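Structures follow.
Nothing in this text is a laboratory measurement; each read-out follows from the coordinates by a stated rule. Computed from a predicted model, the values in this text were never measured in an experiment. Cβ atoms are built from the backbone, for glycine too; each structure is taken alone.
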Structure 1
Amino acid sequence: MIINGSVKPADFPVGSAQSRAAARVMLEKRSSSDKRSLWILSSPIHRCPTVKPGEWYSSTPGEQSRTICVPVGMKLSEALPKAGGLSEDEIKYISRRKPEPLGVAAVILFEW
């Protein structure tokens, strides 16, 4: 169903090429219009043995927030692709600002 000139993934069979394309369009529109906040937390390997991404949520109208737990010693360029939910350009942008491995108990906020 088209509402206000847009289609939704639910308008197509689950897993179809059309459904995936509609989901990509929705994500692109959301990410281009909403402010985004990404909290990166590093934790010792016994608490965070792998990258643990949280879901994007609306913290306030027009703003999307998310937290990702990353093992100590891992670089963001390695962790963010595993977390998903970020474009290639967003991953490059964030990784360039923090290229070194994360230290113990690092808390980093990225906003765009």
Structure 2
Amino acid sequence: MELQARLKEIEAHGATLVAISADPPEDSRELIARLEKKEDTKLGYALLSDPELKTARAYGFHDEKHDIALPATAIVDPGGEIVWKHVGETVADRPVTDELVKTLEELAKGKR
């Protein structure tokens, strides 16, 4: 929930946070309910479902050999182009939120 805790900071850079899960919508709804109960707060961003992995394939976050979505974090510009990404090799392999926020700051300043 680190992203949730830093959501206002992320949005301050003109970004919209969206999470995409390979799970079916009903599983995503259950996950949201568990997270909101655990954290006693409303999830402040959308959790979308991609069970057919169309988005994962389109953005290169798909392991063809195992037909699974890879854990990934990306910054996508308004035109749909990826301007920064981190594709993990394991579920736990994700960038720290500080790295994401720093990249957003650099993009906002035109440094990337």
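Who wins on distance in nm of label points 7 Å out along Cα→Cβ at positions 55 and 103 among 1, 2, i.e. which is largest?
Once distance in nm of label points 7 Å out along Cα→Cβ at positions 55 and 103 is tallied for 1, 2, the winner is 1.
Taking Cα Rg over 2.2 N^0.38 Å as the criterion, the highest value among 1, 2 goes to 1. When distance in nm of label points 7 Å out along Cα→Cβ at positions 23 and 39 is calculated for each of the structures 1, 2, the largest result comes from 1.
Taking distance in nm of label points 7 Å out along Cα→Cβ at positions 63 and 95 as the criterion, the top-ranked structure out of 1, 2 is 1, with the highest value.
Among candidates 1, 2, the computation of relative contact order in percent (Cα under 8 Å, 6 or more apart) that gave 27 used structure 1.
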